[in-house]
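Enquirer: So, here's a batch of structures to check.
What follows is calculated from the coordinates using simple rules that are stated; it is not laboratory data. All of these numbers come straight from a predicted model, not from anything done at the bench. Cβ atoms are built from the backbone, for glycine too; each structure is taken alone.
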Structure I
Amino acid sequence: MKITVITVAYNSAATIADTLRSVAAQEHPDIEHIVIDGASRDDTLDIVRREGAHVARVVSEPDRGIYDAMNKGLQLATGDFVGFLNADDLYADPLAVSRIAEAAARPSVDAVFGDLVYVRGDDTSRVVRWWRSGPFQRRQLAWGWMPPHPTFYVRRGLLQETGLAFDANLRISADYEFMLRCLGRTGAQAAYVPHVLVRMRVGGVSNRSVPAVLRKMREDLFALRRNGVGGPVTLACKTLRKLPQLLSRPADERT
């Protein structure tokens, strides 16, 4: 089982070394790591050269934003399953990709996902929020359920058959819309890995400011309506689902 991991970066010198080391430490024997850089002006590429001996391919050129860069990665991927690890995130442990590959082994599985913890930007051992996905049930999409995109891996054959790609016209919610199209399909099969797979630093673009939050809500609503999944009630439920994530911790994170 070949797994493609795509890392999109732009001026990521402060964090990308952690990401690269995290992928290099994985025990799964067949990982294709692709780095798509948006022509960074800092030391990102120097760090990739220094820490990325395992990286299969590096592309550095201007793009039209993060989702345009992600689409470039999808076009280059050759793995059986394809997913993303952001340039400021890291795998939770060396078994993360092995767990993804094991869950993806069944021919009927279209996608694989797991749990995620948000961690402090200055201390990735400090958990701020635990996103426990739970098993996939298509009807739950209308009630705001969605797996965390950094844990989401899709069968490349499905991408090729459906032309599935990110809508680069969306600035914040193209990942949500991408997953809705994948999981909202009739007969879609997704496997849940009941482990924390990714540690994600807090401070993403969607919650940096009030205008960004409002734009994300508009784009989320557009994504829901485009895919015939729901509307304002779904959006409200999606927001409310975040509250329990702030109050609980994975068993191995409790002290």
Structure II
Amino acid sequence: MLRMRVPMFLVGAFARDLQFLHMYRIEPGRRTEDVDISIQLRDWEMFNAISQALIKDGFENPFPGHPEKFRDKSNGQEVDLLPFGEISKDGKTILWPGDKKPWTITGMNEAFENALQFELVGGSERHAIRFITAPSFVVLKFISLYERPEERQKYDGPDIGFVMEHYLDIGNRARLSASPHDDIMDIVNGNLDHASALLLGRDIRASTSDAARKRVVEILQAECTSSSRVRLARELRLICEGDFREARRRLKWIQTGLTKRVA
């Protein structure tokens, strides 16, 4: 893909680990076994061409019904290719060839635009690799959790909780004492966990489209008020010492950051 110069960036837990573990030495709650790569494509012909190039390079596609999943035959490393861009007809979903299964890409375009970058060096070659920011990571996790709850709940809930728990530790703590976010500690009465959630909500607001923001607000509203649809709040009890109400309070602070403009 690097040789084909396809616009792409790393998403998922591997991208999370690049920032939290390798940049800030924060051990993740769970390690990932695969690498998720989101690729900006014009059409399915481009996807097929990339798939064939991977197979020529020693990958295989041994997962029936999952054209996005590949495995390196030399070491067993699994790679998921997740298309976005013009390949989507409505800008919100893609339809996989074959079973026409819908796959949401809401939030993906702005996640790519706001991606961080690092340099990969291999011999005499250097390649700039982009990877998802923590706020965009959380947005995509919110959406995938509600789009595919049976498949994603055991992964997405803990991943969102991990980011919420450590968001101040990835270079964000100092921002609480500088404009425009120096009001946060007063707003949350000095509670750092709530400050982290509020700042995360503001950062999500600043880096998402209206469509993605609206979807996340809908999810948070359900999580904070529903008596049954609380997939995420239940998972977040793990970082709140089992306190369900506190889990909801932290989600409410994210919602506040998302819906209120910074003065």
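Enquirer: One of I, II was used to calculate relative contact order in percent (Cα under 8 Å, 6 or more apart), giving 22; which?
Expert: Values: I: 22; II: 15.
It was calculated from structure I.
Enquirer: Taking mean count of other Cβ atoms within 10 Å over residues 32-39 as the criterion, which structure among I, II has the greatest value? Write down the numbers at each step before the final one.
Expert: Values: I: 21.9; II: 18.8.
Evaluating mean count of other Cβ atoms within 10 Å over residues 32-39 on every structure, the highest lands on I.
Enquirer: Okay, next question. When helix-only ellipticity at 222 nm (-39500 (n - 2.57) for each DSSP H run of 4 or more, over all residues; to 500) is computed for each of I, II, which one produces -13500? List each step's numbers first, then the result.
Expert: Details: I: -9500; II: -13500.
Comparing all candidates, it corresponds to II.
Enquirer: A follow-up question, please. Using Cα extents along the principal axes in Å as the calculated read-out, with 58, 44, 32 as its value, let me know the right label among I, II. If you can, show how the numbers build up before the last one.
Expert: Values: I: 48, 39, 38; II: 58, 44, 32.
Structure II accounts for this read-out.
Enquirer: Another question, then. With Cα extents along the principal axes in Å, for residues 56-159 alone derived from the coordinates and found to be 43, 33, 31, which of I, II does the value describe? Don't skip to the answer; put the middle values down first.
Expert: Numbers: I: 40, 36, 30; II: 43, 33, 31.
Of the structures listed, the value fits II.
Enquirer: Output the label of whichever structure in I, II has the greatest value of mean count of other Cβ atoms within 10 Å over residues 8-15. Walk me through the numbers on the way to the answer.
Expert: Details: I: 19.9; II: 23.5.
Structure II gives the largest value of mean count of other Cβ atoms within 10 Å over residues 8-15 among I, II.
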